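*Asks:* Heads up, there are several structures right after this.
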Structure P
Amino acid sequence: MDTLIPADQDPGAREAGVVNYIDRHLMKKFRKHQPAYRAALAALDSMSREAGAKDFASLPVETRASLLAAMEEGKAGPGLFPDGGKAAFNLVLDHTMQGFYGSPRHGGNKDYASWRMIGVPPMPVRGRQHYDVKDTYPERS
């Protein structure tokens with residue numbers, strides 16, 4: 001997720017808890033996508049071993065980005081993905097965006113990371129997960 005939305009001057013997917021969002025929803029709302037995630041993760045690790053790494057996470061960020069770009073174009077891992085990885089890439093990208101830009105009550109967008117980034121005032125969260133708004137976000141120039 002942090003390869004898709006990396007941190008810069010603002011928090012990225014890791015800091016915003018996107019993995020928490022996806023993990024949480026794979027057990028409920030996204031349950032039907034569990035096999036697709038398992039297959040995609042196994043294929044990514046296989047592609048990573050071909051690139052000389054133990055697994056996807058241990059690759060340099062540039063190599064991870066190029067593997068994901070190949071998936072986005074449908075040109076990844078012959079024999080690993082029926083469509084070259086395009087469907088798997090789009091599924092993970094959709095869920096990553098939902099977790100990053102959605103309401104914190106669903107398990108992502110921790111501390112209103114993306115809302116602060118785009119200038120949306122944090123709203124009180126109702127539901128299972130509550131986050132304290134520590135202060136108003138810093139002035140943007």
Structure Q
Amino acid sequence: MVEVLPLFNRCVIFETTERSWHGFRRITLPAERAADSRRSVAFYFYTAARPAQETAPTHSTVYVDRGLPERFVPGYMLTPSDCDELAALVTDHIGHNRRLYRDIEHLQAELESTALGRLVRAVRRRLTRRRARAASTV
């Protein structure tokens with residue numbers, strides 16, 4: 001793992017692959033700089049062809065929430081700032097789960113609007129009716 005300090009006017013260039021996990025820790029500014037914000041520009045350049053072992057099916061960016069800080073081990077006494085950090089982590093995880101759920105709902109709606117989706121829905125209805133009739137005769 002390589003860590004790069006986010007210094008003013010710094011540029012970081014690296015190859016992104018299926019295994020080039022990268023990210024940044026939660027940004028916390030001192031009170032006197034609370035109005036400042038992080039600015040980032042990302043550029044992606046694509047090659048016409050890549051070796052088969054470096055390619056993957058088409059997909060979107062996958063965001064992975066960070067885990068608990070390493071200091072959180074059995075016996076560790078949480079400080080008030082630790083509790084704040086945990087609350088922020090939980091809030092982030094809940095937000096991430098909500099975004100994923102919305103994405104799944106959107107994809108499900110798209111699938112259901114296709115001919116295949118309508119066919120699957122019709123088959124499910126028939127199976128449900130058949131099961132209900134079978135259960136009522138028992």
Structure R
Amino acid sequence: MNKKGFTLVELLGVIVIIGVISMIAVGSYTAYIQTAKGTAYEAGENSMEGAAESLLIDCMSNLTGSQACLKYSIPNVGKQTKIYLTDLVTYQFMEPIQDPENESTTCDASRSYVLVTRNANASGSSNYDIDYKGCLICSNYKTEGCEF
């Protein structure tokens with residue numbers, strides 16, 4: 001007798017193997033997507049920090065006579081100021097930040113900000129010691145360590 005084909009056990013074994021491989025692939029893909037979104041949020045925060053620094057440098061060097069310079073300046077030693085994302089976009093220092101969770105919306109520009117802190121200058125130095133911390137709010141994301 002000529003037997004051709006696979007037995008039911010062999011077919012079930014193949015289906016089980018394909019199922020296990022699929023579960024591993026879906027888990028890896030989900031982890032990859034979450035990591036990519038986290039990286040996108042960090043990139044948004046870094047963009048805000050760079051834009052805030054550009055705004056303050058432009059105002060210090062008087063490159064622009066913009067309204068931004070009337071509103072923002074380098075804080076005094078030991079003080080902080082918030083530069084809001086709305087203003088960074090309005091004064092054209094950056095574009096709105098697209099929300100990685102929902103690509104049809106942007107992050108909350110009216111509540112997202114850069115916290116600018118001026119530390120004491122080094123002894124005998126005229127250079128400013130300034131720290132920038134981007135605080136971003138998007139749909140389900142809020143930067144840790146920020147007050148909203």
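Throughout, read-outs are computed from the coordinates displayed, never taken from laboratory work. What you are looking at is a predicted structure, and each value in this text was computed from that prediction instead of being measured. Cβ atoms are built from the backbone, for glycine too; each structure is taken alone.
*Asks:* For which of the structures P, Q, R does the calculation of distance in nm of label points 7 Å out along Cα→Cβ at positions 7 and 39 return 4.8?
*Replies:* Structure R accounts for this read-out.
*Asks:* Further question: When you work out distance in nm of label points 7 Å out along Cα→Cβ at positions 15 and 55 for each of the structures P, Q, R, which one comes out largest?
*Replies:* Values: P: 2.5; Q: 1.6; R: 6.1.
Result for distance in nm of label points 7 Å out along Cα→Cβ at positions 15 and 55 over P, Q, R: largest is R.
*Asks:* Right, another one. Looking just at distance in nm of label points 7 Å out along Cα→Cβ at positions 47 and 71, which of the labels P, Q, R belongs to the structure with the highest value?
*Replies:* Q
*Asks:* Continuing with this model, one more query. If P(r) over Cα pairs in 5 Å bins from 0, in percent comes out at 2, 10, 18, 20, 18, 14, 9, 7, 3, 1, 0 when worked out from the coordinates, which of P, Q, R was used?
*Replies:* This value belongs to structure P.
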